[in-house]
Structure I
């Protein structure tokens, strides 16, 4: 917990109140929903093998989407103006937590999701390819089970 409190201070998101949930993790990262004195945030925990150039590339993609008005969450900057830091042996990023609802299979919802996806594709069509990963993906367990 001490490391997570340090991360909260480093990103200026308030004092850690609690870790609320392990959100749907993936093969590349796990996501912790936390509550601080300034609100709810998501701590994205990457494998330590993640390369700096891949983090910068991902941020450039999201920045491009935001510039074009496509809904996307940019990672917060820490006190050094960087989008990531270390938590234990992992690289982490912080984003605001956004409450969302499940897809409800309503035609109008599908239409607007498709429209947003089209805007994403149109915005990113000219982007250069991402840097190649340096390591194979491994699945990790981020939170010890009781």
Structure II
């Protein structure tokens, strides 16, 4: 049995993209943030949560492949075993924003790794409360 992915808690209010990449790569938030910053990616940059390029760039740096586009969410059963999900999707002044989370299916169990600090549990199975807009398939090299 493979090791189980663990949620990574974001240390910055807007650090969900960095935390999601850290969880997928198996790194701490602090380590992933240092790498992200060295690549010119910062949690306070709104493009991290209104565009996909920064998250893709960070994952690519860690040797993790992402699918070429964003796929509309249809059902939890049709998701790949690993994906970045855009939840809490909304428009502000005509610009899209969302919260990044990780969907993972391991050892027969599906769950969402949510980095939001104020949650009681960061490994979520309450799929009825989570409303994804779209996802990006992710492939790790392990």
Structure III
């Protein structure tokens, strides 16, 4: 039996899956590899804010609330306490708080600045590396 992998997906990763129409792929990755994906209030708020931006909203197939409900079903909500202060952008500190406090082993992000942050027990992956580690080949 494989050990469950705990993951935090940055807002930019969620948005990437959503606007590319690949949420089905992400759902399959989560189920196939039994990933435990953590979210928090701060991540949900940021995601809603980004999805409601006009330039993003016009790329969506479904209403914003449909995406938010699906993400809520795919994730485990976790209440964080603001402690971490080492992110290049202080607004990203919550991602590290979420990853560390939920004891996640992976943080997946498209923000290159976050790769400079070194935290023991946390691997920071690009979306490409995440897809290589957890490959899914869906037929359309």
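What follows draws every value from the coordinates through simple rules; no lab data is involved. Quantities reported herein were computed from a predicted structural model and do not represent experimental measurements. Cβ atoms are built from the backbone, for glycine too; each structure is taken alone.
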Using helix-only ellipticity at 222 nm (-39500 (n - 2.57) for each DSSP H run of 4 or more, over all residues; to 500) as the calculated read-out, with -6000 as its value, let me know the right label among I, II, III. II
Assuming 2.7 is distance in nm of label points 7 Å out along Cα→Cβ at positions 35 and 75 as calculated from a single structure, say which of I, II, III it is. I
